[in-house]
Structure formats: structure tokens, C-alpha cells
Structure 1
Amino acid sequence: MSDVTSESGSEQVKMLSLTEIRPNPYQPRKNFDRDKLLELSQSIVEHGVLQPIVVTPSIQGYYIVAGERRYRASEQAGLTHIPAIVREMTDHEMRELAIIENLQRENLNPVEEAESYQQLMEAHHMTQHAVAERLGKSRPYIANMLRLLKLPTSIRQLIREGTLSGGHGRTLLGLRDPKKMQQYADLAVRESWSVRYLEQRVAEAQPSSTTKTPSASTKKPQLIRQHEQQLSEKYGTSVDIATKRNKGRVTFTFHSEADYRRLIQLLKKQ
């Protein structure tokens, strides 16, 4: 490590040897676009590292807290040292900052974004409301993004790659049956369906989704379906409302113990 070279606000910027630095074990992002990494590497060769990375001391050197792309690109550029801000941080703080830094990337795909919200909730026992407040977003927005994690892995991968959008993914959830979701996802990709056209096709598929044709008296009224949709978006999970005469039930679906605790916390606030 070389001497202090400059200051950033009240924090000192040091030149650290790349051999002293290791990736953050809590980094939520596992895949880095090779072409964009090469582009950044070429920029570093020409202009240098314009923004210091953030690291925290470890037993053997330093862990990266924020700026792993700059670190990797600097390696590719052949640098031996990189400007860094050294902060003393707990594991809890390091994990949270890594997730938030990941969320601030402009090219984050919808599934990566949803996974980051889920990690914040599980690692720090945060509710959707708390995550929304922490990041300056609305709770329904967080809930809608988290719904993407209920999609089959193969469809989530299509969204990661940009082949399908987050809007396509949320629309496919209306089919409920994973096999049908995959069938319509494949059609949407092959025939370049817009989200609006996919919505129409999914709506058309609903009456034929059961083996028996329901009579007019057993079909759900439009108002009930609207209430299901409103509750689903509010609580970030699928909701079923069943009515018979003057009685009925409202069913919330949860997919893990953490999801169950989240729902209970939200319902207690009402």
C-alpha cells in the first residue's frame, strides 16, 4: 500500500496493490458482462480509474465493498495498484452496502434487481415497506419486482438475458401453471410478442385453464378479480378470494418462512 494520495470528503484515498484486494464474499452480482468489462478496461488504460473503489480491512488484506467491476477491469488493464477508500465495516454493513451499490447500477436487469431486494429483506430482516423507504421507492414497486422471483428458473434466465422484459414475466405469472408459463414464454420469444399482446393471450387462456367449463353462476365477478389483483400487488403475492352466499375466504400464498413472516408483518400493520 502506498501513501495517501488525496482525500474524498473526510475520507482518505489510498493506492492499494491489487494483490492485497479480494472480492466481497457478499457480492450479490455473480456475472459480469465481458464486453462491458473490456470497454471499462480500455477506458482505464486511457484515463485511469476515475472513481476510487471502497474496501474494508480483512485478516489478509482488504475486501471490496463497492467497485468490483473497476477492480476486475483494472486487472485486465494491467494495473498493479488502484485508488481506494478504506472503511472499517461490520459484515452486516458490508453486505448491505454491496447490495445497495449493486442496485444503483443503471444496467441492472429486473431479476437481479428483485434478487437484491430479496437479499436485503432476508439478510437484514426488513419488510417490503422498510426496503422501499431505504431505497426511496414505493412499496408496490418493490412488491411487483419481487413477484418475478416466483417465475420458473428458465423464464427468469430469459429476463436476465433481456430476451423477455419484467413486464412479460409478471404477465406470465397470471397463468399460474409453470408448464403454461413456459409455453407462452417460448411463444412470446419466438414470435416477438409485446407485453400488451401477451396480456391478451394470457387473458384468453384463463377460461380454458380448467377441465370443466364453469357456469355463469360460478364465475368470479369482475369486482372480485379486481380485488384479488389489488391485494396481490399490495402484498407482493398471489391472492385468491372465494365466496359462497354471504361467506368466503381470502387466501394468501407464501413460498418460504421469510415470505410468511413478511406477510404476517404486513397484515399486522393494517
Structure 2
Amino acid sequence: MTTASKLPTTTRRVLPVGENGSLWAARPAYGIFEFRGKQLRIAVADPSEVLFPTDCGLSLVAALDAEDGPDLDGVNALDLGCGSGLYTVALLAAGAAHVTALDINAASAGQTAANVERNGLDTARLSCVTADLASYEPTGKFDLIVTNPPHLPYDPSYAADNGLETALVAGDDGRTLYDAVVARVDDLLVPGGRLVMAHSSLADVPRTIAELELRGYEWRTLEVCEMDIPLLAYAEHKKTMLDLLERLRDLGRADFEGERFNVHALEFRRAA
């Protein structure tokens, strides 16, 4: 299975090389972004516990904000891997009826709630849950799931038991949460519901598409954004990280050039 056989030709938004946070209006203490006509603000108290949203995460916000983005008014949504609450804040500001913010990192619940309050949004429409996706049992199904899974491969040399690793590293091939989402998506979405995902080209985009197609999901690309691989947090282990990624590329499971990769904003729709 090759990338070319599964992905359509799509115009890419190309971010400048070496520009950390180039989609943000301000950084690193806080970030300001516009979404559906509203100016919103995200702050993180401790970036080692809860990752400040990267351009990878913000690229999905930009895709959702496009003219042909999905209707968000009145939806019951799941922000899967909520982190700082970037998507939760955007969804609530756009009129979502309720957002469940799910993360395995306990610190994310408090940070997400703080950012919802910071933007003057109704916390009664928010539920924060600390749980692993495999064990998570929702009280009902969702109209929409939004997620930006971790996508870097694991290596013992740079392993760390903190929020940064939770947000960025996901198993030997970087696919742990992608695979978990594919396995659970039917349990979580109502018929006709949508999964909107920021999918890293480092983690085998065609595989995810093929597996969801087999389940009967229709899909489309909202946007493709080219940017730097997030190596700043792993500067001491840059060579190890790139060597692992090159091995995955040799196996046809990662797509990148030099230190640049693509983030595919994908929308999958479950059959009604």
C-alpha cells in the first residue's frame, strides 16, 4: 500500500521552515487564534505536563474553520486527547451543545477547564474525563469526534513519564492512538457521525484510510499542511528519532522529506 495510491493530490499549506508556532498570533506563554469569527485564547501553566498546542494541532483548527468545514452548531462532541483544550474551546465557541474532553493525562482536565473558563464559555456544556481510550465507556454516542493523536515513535533513550511524551509519542511506530481510534470508532459515533482527525504523515495515513473504508466510512481531505517535524523537544535525541522515522519510511509506513512532514486534516463519515 503506497501513499500515492490512497491520497488524492491536494494543495498544501506550507508553513515556513524553522518558524516555531507560526500559526499562532502569540506564543509561548499563550496563543490567540480566531475560529468561526471569534477570537480565542489558550494558555498552559506547565508545558512539561500539558503540551502547549503545536502547529500540528492548530492546523486542524484552521481546517475546521474553512468555509467547507463541518457544521458544529448543536453537536455532541468528543475531544479525544484533549490536552490543553484547544479543540474543546473551539467547538464550544462554535455552538457545540456539549463537549466531552477525554485524555489519559490527568493534568489535561484542569487545563482544559481553565481554558474554557478563560474564554467565557459555559462550563455546564463541558465534561472532562481522565481515561485511556481502550477502557473509556461513554454514556452515549457522539455526533463528532475531533482528535490530533500523538505520532512520534518510541525509543527508551528519550522516554519520559510526563505529559510531553503522552502528547507526542505513541508506540514503536507512532500509531498506538490511531489504531485505538479505528478499533473504537463504531462504539463512539452515532450513525452518520463524523471523525475529524489531524493525521501525521509519519504514521501511515493510507493505512488508517483503508481500515476505515473497510468499515464503510466515507472520507475527504479538509486540508494538508506541511511543517517541521516537532524535534525541538527531542533535540538531544534528534538523530535517534530521525533514524527511527527513516526505518518506518523504508517500510512504507512514514512519509517525510528531510525534517519536514505533512499533516492531513481528514473527515470520516459513518454510514447512516
Matching 21.8 (mean count of other Cβ atoms within 10 Å over residues 48-55, computed) against labels 1, 2 points to structure 2
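Compare relative contact order in percent (Cα under 8 Å, 6 or more apart) across structures 1, 2 and report the one with the greatest value. Don't jump to the answer; show the numbers that get you there.
On the way: 1: 13; 2: 20.
Going through 1, 2 one by one, relative contact order in percent (Cα under 8 Å, 6 or more apart) peaks for structure 2.
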To which of 1, 2 does the computed value 16 (percent of Cα pairs over 32 Å apart) belong? 2
If mean count of other Cβ atoms within 10 Å over residues 56-63 is computed and equals 14.4, the structure in 1, 2: 1
Comparing 1, 2, where is distance in nm of label points 7 Å out along Cα→Cβ at positions 72 and 88 highest? 1
Assign the value -8000, calculated as helix-only ellipticity at 222 nm (-39500 (n - 2.57) for each DSSP H run of 4 or more, over all residues; to 500), to the correct structure from 1, 2. 2
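Rule-based calculations on the coordinates, nothing more; no lab input. Here the structure is a predicted model, which means the values were calculated and not measured. Cβ atoms are built from the backbone, for glycine too; each structure is taken alone.
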